[in-house]
1. Have a look at P, Q and say which one yields 20 for relative contact order in percent (Cα under 8 Å, 6 or more apart), as calculated.
2. I have 3.1 for distance in nm of label points 7 Å out along Cα→Cβ at positions 93 and 317, calculated from one of the structures P, Q. Which structure is it?
3. Quick check on the output: 0.05 is FRET efficiency 1/(1 + (r/R0)^6) of positions 85 and 253 (r between Cβ atoms, R0 = 30 Å, to 0.05), derived from one of P, Q. Which one produced it?
4. Name the one structure among P, Q that Rg and Dmax of the Cα atoms in Å of 28.1, 93 was derived from.
5. One of P, Q was used to compute distance in nm of label points 7 Å out along Cα→Cβ at positions 173 and 197, and the result was 2.6. Which label is that?
6. From P, Q, which structure was FRET efficiency 1/(1 + (r/R0)^6) of positions 29 and 237 (r between Cβ atoms, R0 = 41 Å, to 0.05) = 0.10 calculated on?
7. Once distance in nm of label points 7 Å out along Cα→Cβ at positions 53 and 245 is calculated for all of P, Q, which comes out largest?
8. Taking helix-only ellipticity at 222 nm (-39500 (n - 2.57) for each DSSP H run of 4 or more, over all residues; to 500) from the coordinates of each of P, Q, which one would give -13000?
Structure P
């Protein structure tokens, strides 16, 4: 099912309840970023800059054959380049994971996990890849349709976690799939999950253009829904976009094009709605209050360098570091002060 069609079906289920949530204890905050093969930087200095601001970097993505063999390994950095990236990541305390699947890349995964023998083969091959390349785990972005696949997905994730041991196993999912995660106990099988809380546009709330995607209100709706249905919020990451969508047409534009002449503290530029630094800070506050694990960024290759002074990732990471170092009373005073300035 196409992403837009999927959202039209499942997102009204989220909108049935008010977007309220209960404040929770402050968790250890993660900033997770996807890095597709078509965004790999030539410069290790640029990798260093990005890895400094992430707790977990996910290399997107490889695929699987129906028999459980790994495909598209050429999308990963070369072994020599990967060694350099991993050296930097180790110095920065950043985990580097490989992603399996993704939109248009999950068909082979769906076939492989449906059969026990091919599922076990896929688990072994992924474990061998993680070990041989020195990675810290596997992220699964499973975007194949069909409720009957969630049972096999659970078996696959549990088998992968047993095989990888202390290494990370993570899962990306769409808003509205929370009940399926609970039904098949997927949270027990992984270290964390990432809610792809963007591209909702006119679906929630159901409106006509102009429409904005990945708003703070939508994030509040998701945080409240996670708590209401009894998910372990400490394993849930809130997804944020590093790109904008046109409020009338839905056309996507990477942030690096918007940042060329846009205001990084605003959320709309030339008809494109994106998450500026103000909204990202508000989502950090929301995630902390709701007890979420942190934020996930799709995808950091659409950002600009921190040297420009306009980087979303650098601004986000700096805000998280500041929030973490402050006491709760200091945090409240600074937020009140910032609110007064914004009113002016």
Structure Q
């Protein structure tokens, strides 16, 4: 039998092990066009040689390979191009499997402990800080070794898993995120960030941080000390009852009185039993930070976002939805500090 033999769409479908409907769909999306279409009747005819492509497409679609990726494989000139496409799709399926595993684990927890009663956020509560670093991988390792910070997946999407230092359980009052931003994310604006950590043993964690590459700036004294991380960010350590966790962020502002008035009018009382937001004017301490970033959990993102703009903030991201995240937005205060807002 010749590969040039023309077959009706019905017969071709039987030989290719696909449905007529599927063949029409492949034609519509440009994956597999008929060899001939009757200009009067519109009947499609295929060459026997096209059976291979039809079965290949069906096999690739059988593993959920997207249409565009199937097209890429059909057009690929080298095995390397095909392998890259398949490897990318495999990584996507791995992420989906981890996502499903996480949901099953959450369901198991509900079955064992019961479903926790959701709480509705009132007011504005700090839930995240972000600091810039020169080398992301090295900085992650530093904070893990120096302060035993737990680094884990904090958000899953179809494209990738997002990681960060996570404290407490999502939805609980003690939930908090600490994120590191590499040069590609933050651009390293001038001036260091300054954060405060609560630790249960200042001297021990101060020594541990210095051993891991931090520079000592204030030696331990009366339950407090300070170091600079390898990227130059200030870390104030204060004696507390808990294992190490973020406890404060200091914001550089042009005018301290005006900044406090802005935050009060835009956000009301920023309250948290475990974390404080401090503003520092030009005349304040020698460790004055550069522009910083932090996030607030709020009861109404759209309303708080609009109020912040009315009080002089600059919009960065308008309120929106995103996969794996609550409704959120971000603004910059009049001094350039970035404030993320997330629906509580």
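Throughout, read-outs are computed from the coordinates displayed, never taken from laboratory work. These numbers come from a predicted model, not from an experiment. Cβ atoms are built from the backbone, for glycine too; each structure is taken alone.
1. P
2. It was calculated from structure Q.
3. Q
4. Q
5. Answer for the origin of the read-out: Q.
6. Derived from Q, not from the others.
7. If we compare distance in nm of label points 7 Å out along Cα→Cβ at positions 53 and 245 over P, Q, the biggest value is for Q.
8. P
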